[in-house]
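The data blocks that follow each hold one structure.
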Structure P
Amino acid sequence: MEHPLADRTAIVTGASRGIGLAIAERLAADGAHVGLVARSGDVLAEVSERILARGGGATVLQADITDPASSEAAVRRFVGLQGRVDILVNNAGGNVRTTAAETDLELWNRLLTLGLTAPFHWSQLCGEGMRERSWGRIVNIGSVAGMTALPTGAAYASAKAGLAQLTKNLAREWGPDGLTINLVAPWYVPTPLTEGVLSDPGFKEAVLGCTPSGRLGTPAEIAAAVAFLCREEAGWVNGVTLPLDGGFTAASFYP
């Protein structure tokens, strides 16, 4: 079995469910030792046990990514155990589908902190060692909401658009140091974050109607793209936003 990430170490935020869980399991299957980050230690322990049972390596890093001290302690613990961080996947995020008029500043600040400030801080924490070793991969999980205007979710979309620009700036700054920083932007994928809206048959039909591929994506498909960007062979892909959307952004139509 091919293990293209053998001897690599990786941290995945939001690894307890959905896309983050799929990414963590894929990176572990590809040979990386994965640091699993989320607020729920019990759920992470279950994820770790599954990875270990399949012959992979995992470390539970219970942390609140929006808390600087908690974040710094988690990275420090992982480096103490594994020696370094080769790969960082900034996946954790959240959306509240309110209109701009309904979004108060508390909600705005919370979503911007979760979706933009925290990934910036984690990139700083992990990027320092990557630059010292002249090798690193940072993959940010964005959204097509950061590329086109959807009817609700202005705060979430603004965070994702900012994350796409941060990706470019970090690639420009840290590319000469041997790092690549890229972003994947999914459209609708069945996860705990989207199950509420996708349970509405009319909404799901509308989503599929403006998706040329005619189906939803899967967490495994997102994880496969992330895993490729973490490989040695992807070393010339830098500063890119890759839509994973079944053609949605190419069609550019939302009813």
Structure Q
Amino acid sequence: MAFPFRSLVAALALAVVSGALAQEPSEFAEMRRLLADGIKKGVNRARELTGGPAIDPRVIAAMGKVPRHEFAPPELRPYAYLDRPLPVGPDATISQPSLVAVMTDLLAIKHGEKVLEVGIGGGYHTAILAEMTPAVFSVEFHAEVAQAAKRTLERLGYRSIEVNVADGYYGWRPGAPYDAILVRMAIPDVSSALLDQLKPGGRLIAPVGPAGGAQALILFRKEPDGRVTETGIMPVIFRPLPGGLRL
């Protein structure tokens, strides 16, 4: 699901095909700036139509700062600043930048709040979260995926993130409770274990639906009295969250 800044995507794609895309840091920095600006304009234009608030400038600043190409395999780095997901290994992806921005913005993370990420993937979204608050926990089913992402994050200076290996469908209880929970891959439902780990007043966002079927991005809020409300955001297509048998 991409926001309407096709001219930016088309220009970058043309540069890749023509061989004109230089892989110098300065070139990547400019591409990152253009992508962040395109996301800002696209999201705000869409929200003007629905009366929604403008995207948080802190989210756009994070998108303009985190070097997405560093999380991509070398052969895919020329594509790092297109608005598209990138594969980084078995059951692991770097999420589409516009969705990273929207999901992060909807969580309304304040500095100092504690955030749980379910499914670390390549670690790119983890770094975006770490730009919003230093208290980031991530739980990943595949140990090798978790280790690879942790190495990249630490190399880039994100050393305060706690990365754990477990089935994220059940969250990560040792770090609970959390102010916000972000689920990066599709789940058939939100487990009671995840909701129990959310503080009163906390927010949880997840793509909910079957693997290969209709999914919806849903924002959950836990009210002060413990009630949970749901707000549907948009239809999406995500890979399923890996894990064992869930009863």
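Read the figures in this text as sums done on the coordinates, not as results from a lab. As the structure is a computational prediction, the values presented were derived from the model and not from experiment. Cβ atoms are built from the backbone, for glycine too; each structure is taken alone.
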Test item: log10 I(q)/I(0) by the Debye sum over Cα atoms at q = 0.14, 0.15, 0.17 Å⁻¹, for residues 95-230 alone calculated as -0.73, -0.82, -1.00, pick one of P, Q: P
Identity of the structure behind -13500 (criterion: helix-only ellipticity at 222 nm (-39500 (n - 2.57) for each DSSP H run of 4 or more, over all residues; to 500), calculated), options P, Q: P
Comparison of P, Q by relative contact order in percent (Cα under 8 Å, 6 or more apart) - largest value held by: P
Highest-scoring label, criterion being distance in nm of label points 7 Å out along Cα→Cβ at positions 79 and 239, among P, Q: P
Highest-scoring label, criterion being Cα Rg over 2.2 N^0.38 Å, for residues 39-110 alone, among P, Q: P
Comparison of P, Q - label where distance in nm of label points 7 Å out along Cα→Cβ at positions 103 and 127 is highest: P
Test item: distance in nm of label points 7 Å out along Cα→Cβ at positions 55 and 199 calculated as 2.6, pick one of P, Q: Q
